[in-house]
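S.K.: Below, each structure is written out as structure tokens.
Please treat every number below as a calculation from the coordinates, not as lab data. Since the structure is predicted, the reported quantities are computational estimates derived from the model, not experimental observations. Cβ atoms are built from the backbone, for glycine too; each structure is taken alone.
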Structure 1
Amino acid sequence: MEFLVFLGRVLFALLFLSAAVGHLLGSRQMAGYAAFMGVPASRAATVAGGVLLLLGGLSVLLGVWPDLGALLLAVFLVPTAFVMHPFWKRGDPIVRQQTTTSFLKDLSLAGAALMTAGFFARCGDDLGLTFTGPLFSPG
């Protein structure tokens, strides 16, 4: 069972670590799009998003306070869904569908991140294959 949890962590973190690289190494291009979407201080926001993705992804992957890492991912995903994927503003049906999919993907991943945070906080060291226990724990 420990291996399944570890494999799930690897697969879950892979998307976020890849996105972190894009945010940090391609911050100029991404900041241009963020500015187009109305994000204030778009370059700083892009880099900050990359840092959240990197810290959260590494935390979940390595099992270093993975509950906190999962929460960092949710903190990135929820506002990103609303700011970067406002499907309700799109008139073209194809663009609206693509944007809706991206919006729902971000919210779904945020839900998975919140479940992951709760899972690690609840189960703690019983999960195994982590470097530390959770930062937050019941009781």
Structure 2
Amino acid sequence: MYAEFTDNLVTGNEMIDSQHKELIEKINAVMESCEQSNDKSVAVKTLDYLEDYTNYHFSAEEQLQREIDYPGFQKHKEQHEIFKQTIADLQDMLQEEEGPSPAFVAKVQEKVIEWLYVHIQGFDRSVAEYKFMRENNERL
């Protein structure tokens, strides 16, 4: 199961949405590397690439939240830390195995793709809505 950026993942914030599309591309690259090759080094490289982009994205999102004084910042940041730990756990799993096993792929689907969908639809959408309301409160 590959990740897909669908309409129900749109937050309405251009920066967040474009970064989510890129993040989904990185997740799919991990999935593709597992399907196309049982080569551990390829899987490690694509997972490292996902980790780097995740850190970049979370940093940008957290900066936006600080700028708008988002009241749910701490809880949102805690969710980001959970995801970062998931990536670290996946890296450990790859190191312990010969290559990307079916269990590894299942874990990416469950702990990365499904988590991301829930996170975007809840946490990230509320940040975008809060930002929009702050910027347009005179119209309301």
Structure 3
Amino acid sequence: MDEQSDRQRPTRIRNAKFKGVLLGLLCVLPVLGVACLAFDAQAWWPLVVYPVMSLLTVLLYWRDKSQARSQARRTPEKLLHGVELFGGWPGALLAQQVFRHKTRKVPYQVKFWAIVVVHQAAWAYWLFFQGRAAALG
């Protein structure tokens, strides 16, 4: 088998079940928050923002991985972190595993997980300390 066909072979996600559960758990607060905004406050824009930004993030990761393989101009990390911050972190987490991209770069991962924590903290605060979670029950 040559190097070219080795690169094109689909990669298996290591510990896929665990990582799927982790992604699901990390999405609980945003999903609850978005539901409250949509049905209680009649703000529907987050229903669009998270999926659109996640899709954009996956595409940017795919492009950056392709560019890295061909040694072409790369996507700036600031842009990747920007789309993660504006709601694309679920897509980034998925893309990191599917493309095995940016998973070993510790400074990148520190910033990525800081963005995830900011989202979790913001939704937790909005839901539980602003009394929004009562609207779900």
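S.K.: With relative contact order in percent (Cα under 8 Å, 6 or more apart) computed per structure, which member of 1, 2, 3 shows the largest figure?
M.R.: Structure 2 comes out on top.
S.K.: Still on this structure: Match the computed value 2.0 of distance in nm of label points 7 Å out along Cα→Cβ at positions 45 and 77 to one of the structures 1, 2, 3, and report its label.
M.R.: 1
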